[in-house]
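Take a look at these structures.
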Structure P
Amino acid sequence: MKVLTIIPARGGSKGVVGKNKKLIAGKPLIEYSLDLSLELGENFDFWVSTDDEDIMGLAQNYENVELHKRKASLSTDESPIVDTIDRLLKLVEQSKECEFDLILLLQPTSPLRKAEDIRNAIKLLMEDESTQSVVSVCAMEDMHPARMYWKESGYLKPILDKFEKTRRQDISPAYYRNGCIYLVKRNAFKQNKEIMVKPMKAYPMPSSWLLNIDDPRDVLIAEAIIPEWSKGVL
């Protein structure tokens with residue numbers, strides 16, 4: 001089972017300048033994803049896709065990680081990640097003899113995941129032939145859509161009308177994509193040009209691990225959470 005593993009890491013960012021290489025809890029953010037290459041073994045072919053020279057330098061410290069120098073047209077805030085995946089997949093297919101069964105996307109901005117999570121997600125994907133992709137999620141408790149509203153003409157309209165006044169314990173759980181793991185069968189991606197291809201299964205992860213670094217507030221949260229997560233407290 002061969003897995004093309006892609007770490008997308010643009011140099012630019014509006015919310016946090018240079019966030020993918022920013023020191024978070026003592027090391028560059030991207031290294032939390034790169035470190036997985038040391039644990040997952042030879043069936044995982046790791047690539048960093050970036051337009052940033054500093055990030056390339058960080059990736060070159062890992063012998064089993066290859067570099068994809070991303071074009072400017074694939075490096076804007078508006079560039080769909082599927083375009084980068086598609087381009088890299090074609091390059092890899094042209095240059096390597098082996099066929100990849102799966103594509104794994106590891107976003108540096110969602111660093112709280114372990115090698116065991118990735119292995120378990122792969123098992124989940126492969127246990128049923130009809131399943132085409134797996135996405136990691138966490139259960140949202142008080143942050144449930146039943147507690148959320150649309151704003152229309154200045155007035156609040158419940159997103160889930162019939163559950164607006166229902167106790168949380170009596171509502172089916174809602175799940176949030178936490179950004180840690182996107183896993184898709186190679187052929188499904190090529191046919192659909194999507195990483196979330198249905199039928200799609202959820203890989204649940206602890207809500208206490210929820211961390212997606214997009215703005216300065218998230219950086220402060222990460223500084224507090226990551227050391228505790230690393231010690232197994234969370």
Structure Q
Amino acid sequence: MITKRPAQERGHANHGWLDTWHTFSFARYYDPEHMGFRDLRVINDDVVAPGAGFGTHPHDNMEIVTYVLEGALEHKDSLGTGSVLRPGDVQRMSAGTGVTHSEFNHFPDKPLRLLQIWILPAERGIAPGYEEKTFAAAEKRGRLRLIVSPDGRDGSLRIHQDVAVHASILGDGETVSHALAPGRHAWVQVARGTVTMNGVELGQGDGAAVGAEDRLEFAGRDEAEFLVFDLA
């Protein structure tokens with residue numbers, strides 16, 4: 001069963017410096033029908049104005065994954081990490097017992113677009129941690145590239161939950177498939193372009209909840225870039 005979450009039905013807020021769309025309930029956007037999916041709690045599609053950003057703020061007991069789509073993200077945290085992430089870079093921060101961080105658009109003249117993803121951890125109160133890696137477009141072209149997993153296999157970022165995240169880029173006519181083990185679920189989020197999944201068309205910003213399917217068949221259009229969350 002596939003349940004589409006149309007982009008325009010998401011929560012939306014434009015603060016001037018931040019134009020954001022919320023797939024699930026977040027901040028002032030509350031929808032009891034969309035509180036998350038399985039262990040996936042937040043997908044925010046953020047566009048940050050040049051030079052603007054999120055000042056230092058706290059998190060705890062959450063696995064936070066940031067996927068940069070355009071521009072450059074300047075990150076600093078209480079773990080002593082400081083870095084600038086660009087398209088293709090993926091960041092994992094385990095908030096655990098508590099961490100503070102700031103996120104700013106590194107460029108004074110270009111917008112920043114990113115997906116910020118929160119996943120509930122399997123265990124509360126773990127030690128905070130940070131990791132980042134680059135997954136070049138060529139690694140995602142025409143395939144599902146594993147970028148996050150519970151064991152860090154295949155060079156993926158390690159997350160403290162039974163969730164595997166794959167990223168893909170499909171041009172016109174390119175296809176890829178993903179097998180779901182019995183009892184597993186999936187969430188698919190389209191970052192840009194258009195992808196058809198098992199006959200369901202998903203455009204930029206669209207998402208879809210998947211259950212009781214053993215195989216997902218994807219066909220791309222317009223340089224589709226999307227994420228597939230394989231969830232318990």
Which structure, out of P, Q, was P(r) over Cα pairs in 5 Å bins from 0, in percent, for residues 49-184 alone derived from, given a value of 2, 10, 18, 21, 19, 15, 9, 5, 1, 0? Q
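One of P, Q was used to compute FRET efficiency 1/(1 + (r/R0)^6) of positions 25 and 41 (r between Cβ atoms, R0 = 30 Å, to 0.05), and the answer was 1.00. Which one was it? Show your work: numbers first, answer last.
Numbers: P: 0.70; Q: 1.00.
The read-out was computed on structure Q.
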One of P, Q was used to calculate distance in nm of label points 7 Å out along Cα→Cβ at positions 121 and 161, yielding 3.7; that structure is P
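So mean count of other Cβ atoms within 10 Å over residues 9-16, computed for just one structure, reads 17.1; which one of P, Q is that?
Details: P: 17.1; Q: 13.6.
Value 17.1 for mean count of other Cβ atoms within 10 Å over residues 9-16 corresponds to P out of P, Q.
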A value of 0.65 was computed for FRET efficiency 1/(1 + (r/R0)^6) of positions 81 and 193 (r between Cβ atoms, R0 = 35 Å, to 0.05); which of P, Q is the source structure? Q
Computing helix-only ellipticity at 222 nm (-39500 (n - 2.57) for each DSSP H run of 4 or more, over all residues; to 500) gives 0 for which of P, Q? Q
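Computing relative contact order in percent (Cα under 8 Å, 6 or more apart) for each of P, Q, which one ends up highest? Write out the running numbers ahead of the final one.
Values: P: 23; Q: 19.
Once relative contact order in percent (Cα under 8 Å, 6 or more apart) is tallied for P, Q, the winner is P.
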Taking -0.27, -0.62, -1.18, -1.54 as the value of log10 I(q)/I(0) by the Debye sum over Cα atoms at q = 0.08, 0.12, 0.16, 0.18 Å⁻¹ derived from one of the structures shown (P, Q), identify that structure. Q
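Each value in this text was obtained by applying a stated rule to the coordinates, not by laboratory testing. Predicted, not measured: the structure shown is a model, and the values here were computed from it. Cβ atoms are built from the backbone, for glycine too; each structure is taken alone.
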